[in-house]
Structure I
Amino acid sequence: MKKKVTKLLVPSMAALIALAAAGCGENAEVESSLEKAITERPVIVRFHTDSPSKLRKRLQLAGHDVSGSSKRLGFVDVVSRPDELDSLAARAKGRYESFERLAIPKVDARYTDTQEMSDFVDSVVAAHPDIAARVTLVDASSMFECHELYAVKISDNVSVDENEPAFLFECQLHAREVMTGEVCKDAIDFLTSNYGTDPQVTSWVDNAEIWIIPQANPDGVAYVFSGNDWWRTNRHKSCGCTETCTVCGVDQNRNFEWNWRQCPGYGTSCGDETYSGDSAASEPETQAIKGLMERVRPLYYIDYHSYGEYIVWPSACGRVDEHDLLRIAAELLNHSVETDDGQTGHWTIGNTVDVMYSAPGGSDDHAYGAAGAMAYTIELNSTGFHPDYAQWRDVTVQRQRAAWGLLLDRTINGPSIRGRVLDADTLQ
């Protein structure tokens, strides 16, 4: 007998679903004209420099698509099309020792695409209905290209909103960062398959409400797996795109409400890789994730990205009052989690602006500023946003168990103030 799949709709999200700016499938009308503009595949331009942070900030603020960098290895990578190379060279002049052009590899089909992730989640929920539920955040019919945005809730008594601390992490907010989705997928599998046999996992699931968003940009992820391997943003194409656009969509990591457009580091036009949207939280994906954050109020939050081996914390416009407190867990992560060289202590850690660049409207800033979470962004890997699957997939997800496991353990056992906010009139 086939087991029933537990699939919930977050009650407070229902109103958000109606706010999607375009109906499912409406992008098809502009698809053909847009694709005519993409005539040549972009490349990665890798600048070798002993000051990657300074060069990264300079290029990002100039509007270039900085895909990653590494302080440990001394490089900055930029996704560039042929018509951007002269501008890129002028901006970087005198700030690097050498450069090389690298082809963007085709995404390995062994990485998990949108449909495969959905099927995987359904199979997990069917196998573990008492501790796992698929929670719809935005219905497929309200997405731009018909891919449902959902979270996975893992907890004992999963259908009950218990008075337990919450832990939330998400992956693939930027579509091309395919390794991040594998980390969330592995976490879902690890927590559910080891419940009841591993004492630590059992304690986590019994004493916390764990929320995982495995693909926070499902339309964009589907587009990456259709052959557009470098795609970063969502698929909102009704924001003024014309035949001259080579990028069309909103960078969800510039679209969150807290700190939206409060410092440099965002795009203002639809063709920008870091376009922040017409208004704060304009996108259905952003609205739904924002709503989930503010409803469950996680004690800890991770936003997984790639690449460069960074662990950073809010705010992306400057240091916050809790800067030293946020550093404590980051130091623990740095000395507990191995980087690609197999060593601990080799992550670059710090406030986002200090070690990377300003980036207002990010999800970690909103988790911190609006939902009160101890929020972190972890930039995985050192080799690109499509690391060789056979070499890096399993080792990366296994190493990240130490990262999210450490913060999950602190969610339950670390210092905190526990309680629940109730309405004064209804006590609900």
Structure II
Amino acid sequence: MLKRIRAVLNSGNEISVFSSNTHNHSIRAQTTRAPSPVREIVLKSAAAKLSQTQTQLAVANEYNGEVSSSKVTNTFSIMILSSKFESLPDELLLNVFSYLKPIDLYRAFFNLNIRINYILNDSYLKFHLDFDNVPVCEYDLLCEYVMDQISTRLHSIKLSNSTLELFFTQFDFDKFPYLTSMSLIKLTTFEPNETNIFFQQLLKIRLQLSHLLIIECQSVIEIDLYKIIFSNQLPKLKSCQLIFRSDPIDFGCLGKICICNQLEHLTIDKCDFDQLLYLLQYLPKMRYLQASIIGSVTISGKKDLADLIPYLNQLKLTVVRFDYFEYFIQHIPQLTFVSLIYLNAYQPIISGEYLANLLLTSLPSLMRFNCTIPDFKFDYITFIGTFQHQMYLDRKNQWIIKHNS
């Protein structure tokens, strides 16, 4: 029979060799780990739900050799922790595992035991991969050992310029039948063949993609992506976040824009006021809108937004002109949640009382209002005093006013 051989160097610089099933417990007593008979006693005690003191007594009665109380205590703590973790139901372990990165999850738990492997292979366990600035060593491990295990349960992925080309040389989106969410971070101009490969891969999942985040990509790539989004080539896309790299895009240059009945959540950064209104007429099912509006335009004569976006009930605006915010409030009466971040320190909101009257007269269904105002370059104390109005005091838990210095 093949036996494992172990060598131990003691404090006297003497080497003792023994096989795995013929322990020399006098030698093992010099190590930090408790002898295996002690561990077996502690394991039985933990399973019987004995206390630490009772376990110490059991070791003293059943083990003939000498063992320090600290080793028994440490072993007892490890056994208790292990038994508590393993006693958790599968549903709770699935929930815990869902918060871990796949590479960490498989490093820590894969092949730990049959039950854990079964849970790791459960179809209800959804995985999310972040390839943005991932270390090369971690990327290699992930590709070699983990991807085959999770490919059919991958639900979201984040790709950046540093990993995109490498990713597509090793994987095909056909392998991810349940991939529904994608984040594209700071993609720059590709070679023509690389651009074609990227968009071919993207269109392979166009019928399943429901969430898309685009952050500061190169303008040429952004335009091609927006053409795909707003020409309705992603028929299940419900949520879209567009964070521009520099200047806001002119949506008129995209050519024909189709009605996107499926899109319900839109976050758009550095958007011109006119361009936002132009885009909204193609998003009739919009329920949530978050926008940072820049530019200086005349807003008179605009369409009534209540007819364009009748389902919109949550609005978060960042503006440099109060009349932008005022226009939205006056033309979307069905809003229930409103957030305002006001950035112009030189052109204040008229007054707290005016703002309260605007909300009360325009939004009969308003349930919550959050407002952040800057440190205005004038008599700030007097202005803040206008918010000490009974209308705010009556709604102190629903209307929150913050000062951003």
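Observations on the structure shown:
- Comparing Cα Rg over 2.2 N^0.38 Å across structures I, II, the highest figure comes from II.
- Each of I, II could give relative contact order in percent (Cα under 8 Å, 6 or more apart), but the derived value 6 comes from II.
- Each of I, II could give mean count of other Cβ atoms within 10 Å over residues 181-188, but the derived value 24.8 comes from I.
- Among I, II, structure where volume of the Cα convex hull per residue in Å³, for residues 77-148 alone as derived comes to 106: II
- Mean count of other Cβ atoms within 10 Å over residues 109-116 - highest-scoring structure of I, II: I
Every number here is computed from the coordinates shown, using simple stated rules; none is lab data. The structure displayed is predicted, hence computed values, not measured ones. Cβ atoms are built from the backbone, for glycine too; each structure is taken alone.
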